[in-house]
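Engineer: The next part holds the structures, each set out as structure tokens.
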Structure 1
Amino acid sequence: MDEKLAVEFLHPKTSDSYPAALHPLCTAEVALRKLQEADTGPFLEYAPAGRPYQLVLRRTETELTPNTSMADAGVVSGDTLLVVQKHQGATG
């Protein structure tokens, strides 16, 4: 299981995309962290408190939890992963 998956990430606020090669055991949390590092541009700015990023596999509309690996989510080469941010609802 050492073959990398060629995927594309779509930015949550722009039409920008970022191609990446991921190990099948890479988790959503690790992938998102890498997109915020200097060596990726960074592709993503840091998420504000209470509004973390989440990945959604476009092909199946499956939301990946932070600990979900690409293999567990069924990600294959050529897939697109949407980066989304959940809006925090009003309380009170």
Structure 2
Amino acid sequence: MYLVALVGIIIALVRWRRHPGVSALTAIACLLYLLKSFAFVFLFQWLPTLRESMHLSWDRIDTLSTALGVFSDIFFAVVLLMLVLAAFSKRDKVTP
């Protein structure tokens, strides 16, 4: 998925002159996806050490992990929404 996001950024930058608004939205969405992926991987790896340093129970860590998962999913939904908006923006209206 990292490679797909990087290819999406490269394609958006190549087509920037032809469709600047759509390309900007696509590049931002792919960049946000990359940042989200790295950030949440780091956060999920950090939770066990947080448990030890703050003396939290496994139930608390499980709750934090669930909350982080929900935030990750919401962030991913925002990225998908941005990509859908980019796909359907600047389209000509078809009249029947």
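Bear in mind these aren't lab numbers, they're just calculated from the coordinates by the rules spelled out. Everything quoted here is computed from the prediction, not taken from an experiment. Cβ atoms are built from the backbone, for glycine too; each structure is taken alone.
Engineer: Matching task: -3000 is the computed value of helix-only ellipticity at 222 nm (-39500 (n - 2.57) for each DSSP H run of 4 or more, over all residues; to 500). Pick the structure from 1, 2.
Structural biologist: Going label by label, the one that fits is 1.
Engineer: With P(r) over Cα pairs in 5 Å bins from 0, in percent coming out at 3, 14, 26, 27, 17, 8, 3, 2, 1, 0, pick the structure among 1, 2 it was computed from. Please report the intermediate quantities before stating the final value.
Structural biologist: Values: 1: 3, 14, 26, 27, 17, 8, 3, 2, 1, 0; 2: 3, 12, 18, 17, 12, 10, 9, 7, 5, 3, 2, 1, 0, 0.
Computed on structure 1.
Engineer: Another question, if that's okay. Hey, mean count of other Cβ atoms within 10 Å over residues 33-40 derived from one of 1, 2 reads 13.0; which structure?
Structural biologist: Attributed to the structure labelled 1.
Engineer: Which structure, out of 1, 2, was distance in nm of label points 7 Å out along Cα→Cβ at positions 17 and 41 derived from, given a value of 1.2? Please list the in-between numbers first.
Structural biologist: On the way: 1: 1.2; 2: 3.5.
Going through each structure in turn, the value belongs to 1.
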